[in-house]
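Down below are the structures I want you to see.
Coordinate-derived values only; no laboratory data. As the structure is a computational prediction, the values presented were derived from the model and not from experiment. Cβ atoms are built from the backbone, for glycine too; each structure is taken alone.
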Structure P
């Protein structure tokens, strides 16, 4: 239940005044949010953003059966009074197309009319993953088919008491045509409505939901076309797959088992590409009919770290296609993690995948979460208090988000998550949480804060390379992505806990914009990826790489010489020994010449240097770490997996190793903090500089911060939010950060 009469915390924010007119806000929004974005987006996407408030703040409101119709007018009035300015609604295909070609828009018309009346912008979320009940009978062949041949029946999701989940497979052209007819009707109906703010496509980019993928004949045919485009001929496929006896493309079937062979690897990659194809299709329909409003999407960022094999989240590809991006979670579900690193990771990955465009905290839980694992206390994410809403919202802004939505305005009344996530009470009554949220919404959209939103997070100190084939091979061979996930998340935590700002860099985007990257779990690399890495380093890039790089190459085939694809020249060393015994290597240690001792794990690879310098050894004396100069750049190769080692141990030596990588590269980090528990992020627009200082601890912390001199001089700071006045002496900022508080300072 939602507790009434919560004590409302004092919102430590300054400058809340009457907001500026919408037209002025729109101009400021375009100017502020588009700094540094691609020219094409700045021209077209910026025009579409003018339909939105400066900082959209609100929630998902309508999911057909919730909330009750009798409350709608009152709820909108309350939301507008409290400062909310945006709602997202689930436009459920199964609830609207009640018979073939017959649409019931009545409830949705009412939502848009109320939005226009109360000054709230509507984000239309197309929910095609709930197909109409009649369609399941009309298109039985299009039901989502699992690997064992079972067909999925229509059922409910935990998030909505409306049937039709997980939808029908859109690889079937007749189903896709029916869905397109629905999308076109929806856009045409609302594109000129004054209550419209934009569209959100494909909730969380979750391909087929918990089914993972579809094995129906239509998907098999799409897979064959993809293979034909990749290989060109059936003979080439025979050789690539080691099958030899296909005589026709129709002989090819979807692999129904998960193995580290070319067919499984191709099947996973196809599903990713197919998801992108269907996303482009949705976006193309909307933009062909409405060029005035933005198209948004929100993802589950961690999917690009741990679920790209089973769930095929196209996190980076989607970010390039939309006007505004977003992420789910990042709040109470991360309370139990050290420094809430999950939340920071989601923000950093979404920011990186947004390519300079604005992004939102699209689902910030702001109420109970009873379904979390048992044994966790109320203050470990089971419940959200008013202070938490303030802290979560401000942390989102610190990470670069420029909009906040809760997954519920008020909790659902049906299903397994009754009473969860909402800002308001079960009957729509205000709560302490909703009051704080309203204060933040008003503060964020006030004229005094416009200079703050013109600044964006600066490019990170280091990039973490995202190489999908490494994760795909991990999943295909282990039936799990745990090894890959632990390597990348361990590296991320080690940087974060040193207050080093990591970006995530998809291998396709590696270029001159990045000069230092860390490559976790590079066990499979395609020849194309290997050539890209060599070219990038040759031109001046600095690469830190974990062990066994490209041990497996194209199609998952192991190289006869290691490192594979002439990467021995890049790293200046050849393999001397390799050991694939993860069960024996959890205590693996590496000693560096600088006296640092680090942890590894999973696999062990030792080296015979050719042109490289040895800088680290295993305990038995074999060479573990080598540094090499290659062209204008340089490399460091570590024979095991420090990311995995740090994730397991959280030891000080491995943490220090990650901190020293910037010194190895000749870089100074943006902001240093004397207390590792304080995360400080620099935002800039080229002229103004702001530091967002986040203390997630439940104790006050006194810390000293220093900003790199490459960001110019400063003699004092202006406090914008947080309530603790800093002092500045010789570039050192001394400040006390109250528990669970985010401070915002402007450097002057």
Structure Q
């Protein structure tokens, strides 16, 4: 599939002239095969060494593992002299000029899954007949993209990994770096769509022109090439598993849940409003067993209209009692206190910057590197990135986080705007590049707070964060409207300002869906907050159902961000419906066929009491009604089985088999949540309204006794609960009598052979449904 590939390295000489070394070049070559055994298994390594003049040795390692469907590439350069700086490694290259080919048939049938570099940046599946767009505004380019360069038509860039799939043949190639600790990593593709030709495929490990030390080899990041052994969709999970091992990704014993102040109060939050919501949670702890109460932006001191970002020990008058007092209050109510902080940025208005202007990253002209523009922090208040290679900055970071954890007592920390430490600027330590500077800052924070503090990244370079953060925002900001607010839409549409779909619920949900495969592999995903309020919101009930469906299937961190006392009981039910969050994400069945995907499936293994269940979200991302077909093939279900299907939001039921194809009519911006279970022939649980798994979490017992003709059910869910169970009774079984210890219970006949049980209980309920047989 890949032919005439080569590897190369770009060096910078003392006079800034570039020199390219390639395996295509002439030179003394040697090849050695060695046995290997590492975290990826046992196998063999082909080591190709090429010697050049000036004592330069270029090495390419290609690892092949037993019974593994991938090749691992890594390049290295070594010299006995030291006039060199290393700019780029290219462990794998294809060029039409060198007769290189990528045999996936016609590129007109290709789809490319590509991603940009940080939390808020785009991820998409695209055909190859359009060009990448970059905004003209400087700061949005700095924020959203790893490189500021412009792209010609037919040029594509993806940070960290990329998947190319031919929709007609099903053939695919997955390219991805599994190590991302030291270099910025990118996949670059150039095609001529009209001529149906691949011009270049360069996989790049950017060292950043850092010095090559004498007699010490410098290595590229490790790249894998995966072309067979599975479907393209499965290759993402396989790739994530390899990254998890290589980067030693961090885990956490639970999926965090909580409340965040941002999406209701924004920067106008006060200690009183913050504690008001904590008091509400304390009163309803059993019904809303959330863990963390997190303070977001809005507590810092200001100079006029300008926020003093960086002066973390100075709070404004709305937080007159200070952060230690606030954290103690939160702990006294039984919750973990959480804090938002932007450790790598500093505002021009701050005391920190005025006293230490040399602590910030410089641009190429030697001026402070401006990394953000935020009206909420002051219209003319410039924001700079802290240089984490500076010894005094490192000392300051240690002191700051020791204060946050040991003195103030916060146990959950949201680290925002982290990209600012990894911008392409000039650093104090010239031997370190942008990725190494960024990881150095994170390493100091992690080392200072220890392993028992949950660190959430936001606005963070994705790959280099793995192994240092427990959680990661995987989308841009959500919003209390489904689409983008008019002002942002206007600026982006008519001025191409670089906001893409930000902020909007729709864009945040799409991005979270496409990055769902990272959950519990790279970190715990944070798909951003859940918003269900009807006041100060333009969300429609169907849009809230769309949000709840997708977030529930994504799994990951679950934080509410409404004013809790204003929520109606049915709004609170949405939150309860998603607790506890799923540790396993759903899969986008049509990832390459539709952008965004329509079909999102979570396979839930059977519990001790309830059989296996397939939860399927079906989404209409458009404003218009769309006919949406479903079939066993479309939903990747076993064609040898017949299935019960329950539409959760509509409360309707039907059956599906290999001869039965159904077409659903989805109105604009709506979603279906289907619970699909194999038909057994016995009475079965079809659905429960108490949790998104619809039985596999909250039903601790479901037993059918054919001799006694009764069904025994036990429901367990903390607090006061009101909801329904839906059961299927095949012929000749019929309901006869309901026995229950619930506060209230009612039996009712549903659609077709469905029977409903409505119950009102606290913590636990035991139910017996007696049956009879009728011809």
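helix-only ellipticity at 222 nm (-39500 (n - 2.57) for each DSSP H run of 4 or more, over all residues; to 500) computed as -5000: which structure among P, Q?
Q
Quick check on the output: 76, 75, 51 is Cα extents along the principal axes in Å, derived from one of P, Q. Which one produced it?
P
With FRET efficiency 1/(1 + (r/R0)^6) of positions 355 and 427 (r between Cβ atoms, R0 = 25 Å, to 0.05) computed per structure, which member of P, Q shows the largest figure?
If we compare FRET efficiency 1/(1 + (r/R0)^6) of positions 355 and 427 (r between Cβ atoms, R0 = 25 Å, to 0.05) over P, Q, the biggest value is for Q.
Upon calculation of mean count of other Cβ atoms within 10 Å over residues 91-98 from the atomic coordinates, which of the structures P, Q produces 19.0?
Traced to structure Q.
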